[in-house]
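A.B. asks: Alright, structures below, take your time with them.
Please treat every number below as a calculation from the coordinates, not as lab data. Keep in mind it's a predicted model, so treat the numbers as computed, not measured. Cβ atoms are built from the backbone, for glycine too; each structure is taken alone.
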Structure I
Amino acid sequence: MSNLTSEDIKADTENLNKKDITILAIESSCDETACAIVKNGREVISSVINTQIAIHTEYGGVVPEIASRKHIENINPVIKKALADANMTWDDIDAIAVTYGPGLVGALLVGVAEAKALAWALKKPLVGVHHIEGHISANFIEYPDLKPPFAGLVVSGGHTHLIKVLDYGEYEIVGRTRDDAAGEAFDKVARAVGLGYPGGPKIDKLSKEGNPDAVQFPRAHVDDAPYDFSFSGIKSAVLNYINQAEMKHEEINRADLVASFQKAVVDALVSRAIMLAKESGLKKLAIAGGVAANSCLNETLRKECEKEGIEFYSPSLLLCTDNAAMIGAAAYYEYIKGTRHGLDLNAVPNLKLGERI
């Protein structure tokens, strides 16, 4: 049940046009414990991120149990610092927002439990946010004048979606991966060539030293769904290339290998994103998600958009990776629509884009 009565919510909604809305947002879906304070969905007052990358690097990837324990240790200090950095008190906060899916269930539960406790104790509205909607909304912070509709490419460790952003919080999924997400393929290939975790940034860096045309890897197409992706074939081709070289006792040029792999993935992403923008008549294209930080993807998309007369939007590095500022941006548009969650809000690890709980 919500800690706000229907009268509270009605009064709260009626005041929306009379004042700025300041939201404290919490993000804990994977291995970053983050809190941010965002005003009116566009202005970041403070943003604090505690990352666990160094810890999980020892294991070659995120260990869910360790991530959850670290979130418990970090969440209160992170929230306290966000308030201090903003020079604000709880009286300055209008609502509490939190990521409730998708993600690692244990990690999500830490953030959701914290947000519900704060909402109850402080008698503040609670707004649950979809993690991927947060990534899309990072563009609203980076580009204060950006408004829907626009085409979107969401590329992360767990998701690869082509979407039409019809309005704030309203999406039409046009294409998606049939198997591995792009970020997942990056991580698996990085492990295969001995780069370790996190794979995406390490492949991006090493690729700059290699020839992207050294190895011709496949670009998969789904006959009955031209906007869909498939990255398992590219990943398998890389593994086969490595195995064959080892059997023949041939030395592998890792820079050439990962540069060629990266180009194959980027080609698949860019061709479909441009096709969506052109065929749908949308003159704006925004990228989102952790893989949006990839320099080759950014540069290639930017060039293709310029060639086709499409405006290109890409968040800065800190807004591409998991952060709470993007959650605060997404929460603002849910809040002004009247979205409120009760204290029965739960973590939903497999929450689909556009799905509402």
Structure II
Amino acid sequence: MKQWQKTLVNQNHTLLDTMKIIDDSSLQFAVVVDEEQHLLGTVTDGDIRRGILRGQGLDVSITSIMNPNPISARRGQKYHKYKQLMKSKMLKQLPIVDDSNRIINILFADNIETSLNKNTVVLMLGGLGTRLRPLTNDTPKPMLRVGNKPILETIIEGFKQYGYTDFVFSVNYKKEVIQDYFQNGEAFDVTIEYIEEDKKMGTAGALSLLKNRPTKPFFVMNGDLLTQINFDQLMQFHMEHKSVATMCVREYEYQIPYGVIETDGTDLVTIREKPIHRSFVNAGIYVLNPDVLDQIPQDKFYDMPSLFEKLIEKNSKTSVFPIREYWLDIGQMDDFNKANNEIKELLNEA
């Protein structure tokens, strides 16, 4: 089977079926066809995440998620014409169809834009970790070992997997432990710069201390997270939506332990027994455009939600990126124990 044929899915496939195909393929793309392989639509990781945000279930037909009007090209053109079309439309994939709109090939861009792996990663590492005491009495939370290495080292490896190697560490509490271990990053095949908070600055406020202003969209992430998020997909999502700021979110559900009463005046309308509520919550991972830094006050505490609220007030384009991969905030002792129990499976260790 040719590589592009692995991306084909039938119109009867579900969102879950297609999600597995996209995740298992290095091509990160799926093409929806009928029984005779007529092109019906295309599906990207971004399409799936937008469907999740709309509340689509995993069992819905992929036709409700797909782009029903994808850009394609007829066979028989010169190769450079296809490349020109892909470049002008900023396409990473281009389906090639015959005169009956049957798909006969898919062209892929040789590489994701080289600028993507030049994006800076700012990691927020200054927290006191009070909820994990006594473990954090002498060790900053990002340096606690999960498995056989510090949480922070696992985070770095997650970014390196997608070619991101330019890091800025924002440090405060027990900063020397972090600096002594990682130094300039050379031993880990990355580059590391440090900014030092001499007081509590907040996730956004610490960005006012950046010595070198990024020239491209950059990541900001809390240093106490374990995740298998695809950072390339996150950056692509941010750029596709032409956002100035993107917040990663995680679905959180909770059950009310009582029967919930709905009324109309004094009339009882319905009783919903122990209903489950679902909401999206901030996951502590962001992508920001460099000009967003102009909205952050200098040398003051300023948290990331406040920054997003300010951008929304200014009618700036902000987006949310739903995380469907593994994600764990190691904020409390139960989370730390859970992380150590799950790390081997997470990293596919024996």
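A.B. asks: Match the computed value 3.2 of distance in nm of label points 7 Å out along Cα→Cβ at positions 133 and 277 to one of the structures I, II, and report its label.
C.D. replies: Only structure II yields this read-out.
A.B. asks: On to the next question. Which one of I, II has helix-only ellipticity at 222 nm (-39500 (n - 2.57) for each DSSP H run of 4 or more, over all residues; to 500), as calculated from the coordinates, equal to -14500?
C.D. replies: Structure of origin is I.
A.B. asks: For which of the structures I, II does the calculation of P(r) over Cα pairs in 10 Å bins from 0, in percent, for residues 197-252 alone return 18, 40, 34, 8, 0?
C.D. replies: This figure was derived from I.
A.B. asks: Please state which of the structures I, II yields 15 when relative contact order in percent (Cα under 8 Å, 6 or more apart) is computed from it.
C.D. replies: This value belongs to structure II.
A.B. asks: State the single structure among I, II that was used to calculate distance in nm of label points 7 Å out along Cα→Cβ at positions 269 and 301, giving 4.2.
C.D. replies: II
A.B. asks: Let me ask something else. For which of the structures I, II does the calculation of distance in nm of label points 7 Å out along Cα→Cβ at positions 45 and 317 return 2.8?
C.D. replies: Matching structure: I.
A.B. asks: Given 1.35 as the derived value for Rg/Rh (Cα atoms, Kirkwood Rh), for residues 261-308 alone, which of the supplied structures I, II does it correspond to?
C.D. replies: Source structure: II.
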